[in-house]
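Derivation of every value follows stated rules applied to the coordinates shown; laboratory data play no part. What you see is a predicted model; the values in this text were computed from it and never measured. Cβ atoms are built from the backbone, for glycine too; each structure is taken alone.
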Structure 1
Amino acid sequence: MLYLIRKNMKKIALPFLLNAVIALNTMAADWKPISISSQVTNVQPMTGLVLWPDEADDRYKTYGKSHALEYSYVAPCKVVTGCEDGTIQYDWSYLEDLLDDIKSRNHQAVLRFFYEYPGEKMVDGNVGTTGVPAYIKALPDYHEVHKKVAGDGLTYYADWSNDELKRFTKQFYVDFAQKYETDPRIAFVEVGFGHWSEYHIYDENGVDLVFDGNFPSKEYQKEFFLHLSKVMANIPWAISIDAADDEYTPFADDEELQDLKFGLFDDSFMHKGHEKKSKDGYNEDCWNTMGKNRWQTGVCGGEISYYDDKDQVQFTNPAGLYGYTWEEQAAKYHITFMLANNNPSGKNSYNNASRFKECSMATGYHFVVTDCQSDGVQTKITVKNVGVAPLYRDAYFAIGSTRSKETLRGLLPNLSMEVIIDAALECDENGRALSNPVIDSDYILDTQVIEYDCDITLTGLQEIKQLSREDSQPYNLLGEKVPADYRGVVIANGKKVLNR
């Protein structure tokens, strides 16, 4: 008898528990639309046109809010003081001063580490000195060669036959990443070998490329980039599109390297022959070889061409340069950043801070909130990326100190996602938020803000109802088709309706 009672209790308890769960879920799903409004008015962090620090400082009063990034080369020897028992010794003050200077203008840094810079004196005041640390240069088996490169000047070359140089180059990025991987002062890092780390040595200028001599072997290159993908996993890094050249590199035919999540930079963007429709199309071919969809996981940028003096100055012309506008090319190549240091010095009507800002805002991500609802416990937000590229670092919608579990990192252009915050959004009696949700990121400066567009308003509603099959196809406020069970403000039957 006792057994039958227990057995019957189980039969009764199970439906009871299921009904309770269903009831709780129904309560939790009682979402109500929230009215919020917001606007993107500034160049977004980690996007846009880029100036060198000196130019950024000189033009800060007029151009300071027209860009969010500054660019600088860094020679590793500037931060290395020696090596003891295999442990590299650092003094990071040179880089710290650089980053603090850039941060003082509310900007983040794009850094490029280099060994060879033809004709440049920045390393030690002498022309063409390499950026190789002094302790390596002092080794008896380390020997640099030099050449006066036509058009660029005297250039010394790192000795890639030296084992310590190979070891140091890998270890340097381990140490750099450990110190700076979460530093919001750094947006992106560019890496590579050869002249300006742009992955080439110009044979036509009289320089013979020698593997394991003045250029690393293809085997070491692969070893280095496989290593870099592990130690720099949290810092977006890019290599030159010239890495597509199979004479210099192993990338073109190596599936393992092609599968790595790195970005690309183009050091002659928008020059006369950039596109295949224009001339030889070398640059476009390189972009394609390195992966047409690489932008989906790796940041894409570079610098406007210096092939012709007018390129840097005229690329912001709304009418275009060589048959293409900046906006068209930024969208085609999904550009997030682009060095344009000489543009402000132009004398045309479009060489001004306003147009510079407009061109900056044509790059990278651009978020639009299309729906916001709350059930009194949680807040649900639908966000769309209407930019030309994704965000490459983590960012989260937040209410107070509570962040969404879902990151906006990687949200591709023209796609939407739903994020849920475990906090209610407080509203007035008209359903308008008392304060907007914000986008939090550990990778932007504390003075920067990731903005979003939003115009969800409950005012002007002509009807509050639940749509039925008899109603016409509903559209959201962006003019996109939505299903009949879509919750929120829609346009249906020619009216602005709150679909409950």
Structure 2
Amino acid sequence: MTISKSLALSMFVSLNLLLNTSLTAQNIKSKNLKKGQPNTSMATYEKYIDDNADAHLKEFFELISIPSISSIPSHKPDIEKAAVWIVNKLKAIGITTAQAIATDGNPVVYASWDNAPGKPTVLIYGHYDVQPVKESEWVHSPFVPILEDGKIFGRGASDDKSGVMTTIWALEALLHRDGKLPVNVKFMFDGEEEIGSPHFKNFIIHNKELLKADFALNADGSQFGDTLPSITLGLRGIAQLEFNVKTANVDAHSGQFGGKTPNAVVAMSQIIASFFTKEGNVAVEGFYDKVLPATLQEKEMIKKLDYDSTIDMKILGTTTDVGDRTYSPLERVWYRPTLEVIGMQGGYTAAEGFSNIIPANAMARVACRLVSNQSGKEIIDLIVKHINKNCPPGATVSYKYIDSYARPMQFPTDSKAYQYVADVLTKIYGKPPLQIAAGFTVGPMIDIKEQLGLFTYSLGMEQADERWHASNEYFRLSSMRKGQLLYCYYLLHLANEESKLKK
């Protein structure tokens, strides 16, 4: 199916699913609305959002169609294409400062609307790069987005092109209705989040004045459920390592040399097996030395959640939970560190045929999610020491170090920055947000805190079952609308509350 046919089919389906999509952006003039007069009612913004739902869906498809995979060098032109696309969209809604700022890696899309003197400034973070794909595992082509059963399928649809676009569309609605924004807004869209944002810190250091703000939001955030809002108060860190095992210069004939020649894949398997105890804990000496136990408050957060681990098992198709049963499933995910083997390669692994060899080389990649005061470099050093100690006779190991580490992070709840986000979620969902932590990592949040002094509170619409990083990733159509309402109301609410404090 061609892209144009897929888009046409998807748009036809969307028109039957949406209730208020009779007019496109080109037909909306809103002649009866007086520009320049801030409006505290959400009704007119909702109308704009609903009237332009089909046009926005088409735009969303365009952005998803760009394979902006940051971990594969050959997709560098696609990264740049996606950045230019976003810049052009920002300019189209009236943000003339939009630009793609070069880094030593992929560009950061920056834009600002600063025409509200005396009002606070909000910095909004998101990322436009995506994970790689295994196309054979997708029902539909990952970069030919399609709308099906109220879900938008495509790589990056949820993580995190949803965050990029819902925030832009929210500003579009405000600017269309009022001709201005209630506060100052700055966008910062990362092109390397999926590879650990290795150049992001330097970008901030070199642009501190440009990025100065009073509040910060992370559009690459999630909600606990379709009707359950949440605020993420904790993130795990991450450290990664690739290592190679070599047992010979060339693969050997398994008949001629089998029985006396060391096998690299077997040696690799023995090393990996040594990483873990039979109980499921990490056996690397010193791995847990700096881990702090979950606090009473953190344990109480878990108790308040109606969490059923079998739901996750159903989503993934697994049959059991693993890990140290001393801790509950959520405590293991939120407050305990992990060592995961995220990839292995060795021998002949083509889809068809057998090659009767003794492999000479094998490769593995591991990733550790870090908690409390663990250091990424220290953990990797411990793993390297462990591998060297457990390397079988006849094998040698070499290492490829991934220099970007992200530390774990905690967010306070005793601030007005937190309260404003909680207020908005309560307004839109009709119930107070759950306080949760997350097992994943968003490294730039640490850089923003350390360099700009801001906690970047999560305000995104992703949900855990939307298959981030996996095949058949999707984003809920209903979340597309709700996300726009969240950001419209947040900016209005922030302006009103901050104005009260000045009186």
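Can you spot which of 1, 2 the value 0.65 was calculated from, given it is FRET efficiency 1/(1 + (r/R0)^6) of positions 206 and 262 (r between Cβ atoms, R0 = 35 Å, to 0.05)?
Traced to structure 1.
Which structure, out of 1, 2, was P(r) over Cα pairs in 5 Å bins from 0, in percent, for residues 238-277 alone derived from, given a value of 6, 20, 25, 23, 16, 9, 1? Intermediate values should be presented prior to the final figure.
Values: 1: 6, 20, 25, 23, 16, 9, 1; 2: 6, 19, 24, 20, 15, 8, 6, 2, 1.
It traces back to 1.
Match the computed value 25.9 of mean projected area of the Cα convex hull in nm² to one of the structures 1, 2, and report its label.
2
Can you spot which of 1, 2 the value 1.00 was calculated from, given it is FRET efficiency 1/(1 + (r/R0)^6) of positions 70 and 302 (r between Cβ atoms, R0 = 35 Å, to 0.05)? Numbers along the way, then the final one.
Details: 1: 1.00; 2: 0.55.
Computing FRET efficiency 1/(1 + (r/R0)^6) of positions 70 and 302 (r between Cβ atoms, R0 = 35 Å, to 0.05) on every structure in 1, 2 gives 1.00 only for 1.
Suppose helix-only ellipticity at 222 nm (-39500 (n - 2.57) for each DSSP H run of 4 or more, over all residues; to 500) works out to -7000; of 1, 2, which structure was it derived from?
1
Tell me which structure, out of 1, 2, gives 3, 8, 15, 19, 20, 17, 10, 4, 2, 1, 0 once P(r) over Cα pairs in 5 Å bins from 0, in percent, for residues 406-485 alone is calculated.
Values: 1: 3, 8, 15, 19, 20, 17, 10, 4, 2, 1, 0; 2: 3, 11, 19, 21, 21, 16, 7, 1.
Matching structure: 1.
Computing distance in nm of label points 7 Å out along Cα→Cβ at positions 62 and 454 gives 3.7 for which of 1, 2?
Working through the options, I get structure 1.
For which of the structures 1, 2 does the calculation of relative contact order in percent (Cα under 8 Å, 6 or more apart) return 16? Numbers along the way, then the final one.
Numbers: 1: 16; 2: 23.
Structure 1 accounts for this read-out.
To test your reading of the models, identify which of 1, 2 gives 1.3 for distance in nm of label points 7 Å out along Cα→Cβ at positions 126 and 142 when calculated.
1
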